[in-house]
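Enquirer: Pasting the structures here.
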Structure 1
Amino acid sequence: MPTSQDNGMVHLSSPYPVAETLQRLDAILQTRGLAVFARIDHSGEAEKVGMKMHPTQLIIFGSPKGGTPLMVASPTLAIDLPLKALVWEDAGGKVWVSYNTAEYLKQRHNIPDELIKNIAVIGPLLQSVVQ
């Protein structure tokens, strides 16, 4: 079981099944006007090759308007943007939403203080998914 914060990553416990957690995330992203750039279904891909994996999906989302100034100021941030949310189920059937904190990304890529607000939304946004 993950700790609540681990090496720049936060793991939020979700009271909902994976599918419902993903639906809630999609609805909130749409309401906030954020684009889903990609959805990677790790467990679905594992199943295609005859392997079993607990439900695990990575959602890559954001806004070019918010992210571009960050990547202009800190070009290496492009490896971590767009923002990502990992929705996954552990071996005990517990569902989690994991993400990198804005503070971790700030430190990792030396993001200027005045731009951090562009990605600081990730914590409150994902917290609202699991409430």
Structure 2
Amino acid sequence: MRIQFTGASKILGAGLAALALFAAGYVAGQSRFRQPKTIIHVVEIKWQPGVTYAEKQRILNGVKEVAGRVPGVMNVWMKADRLEPRDFDAAFAIEFANRTAADAYAESQAHEAWDKQYVPFRESSISIQVTNP
């Protein structure tokens, strides 16, 4: 048995297909975000007057070196795009897989050694950690 479609049913079918395609594109284009359970550690730095570019780079490179030694570090960001308060000079962020990894970083001997090198060069800093419930 063969089904015959009239001109009107063909137009209706094409219209419904176009509507379905539009709806699928609209849904796919919606902003989707996740709320991961990772921990983001963000530090803003205000350097002491007179700290050289080379010293700043050495200290910031040390962040990557320490992060590379600690299991559970997922990502490191090194370039500040915008700082608040505006009189701060640099920033970095580290993403940890979980609280255990964040604590291991903070308590590691590598972090302690880096911190001793870093502290004399900073005038002040702001440090926060952010996660999801």
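Laboratory data are not the source of any read-out in this text; all were calculated from the coordinates shown. Predicted, not measured: the structure shown is a model, and the values here were computed from it.
Enquirer: One of 1, 2 was used to calculate Cα extents along the principal axes in Å, for residues 35-82 alone, giving 43, 20, 14; which?
Expert: This value belongs to structure 1.
Enquirer: Here's a follow-up. So helix-only ellipticity at 222 nm (-39500 (n - 2.57) for each DSSP H run of 4 or more, over all residues; to 500), computed for just one structure, reads -10500; which one of 1, 2 is that?
Expert: 1
Enquirer: OK, next. Can you say which of 1, 2 returns 15.0, 48 when Rg and Dmax of the Cα atoms in Å is computed?
Expert: Going label by label, the one that fits is 1.
Enquirer: Another one. Assign the value 31, calculated as relative contact order in percent (Cα under 8 Å, 6 or more apart), to the correct structure from 1, 2.
Expert: It must be structure 1, since only it matches.
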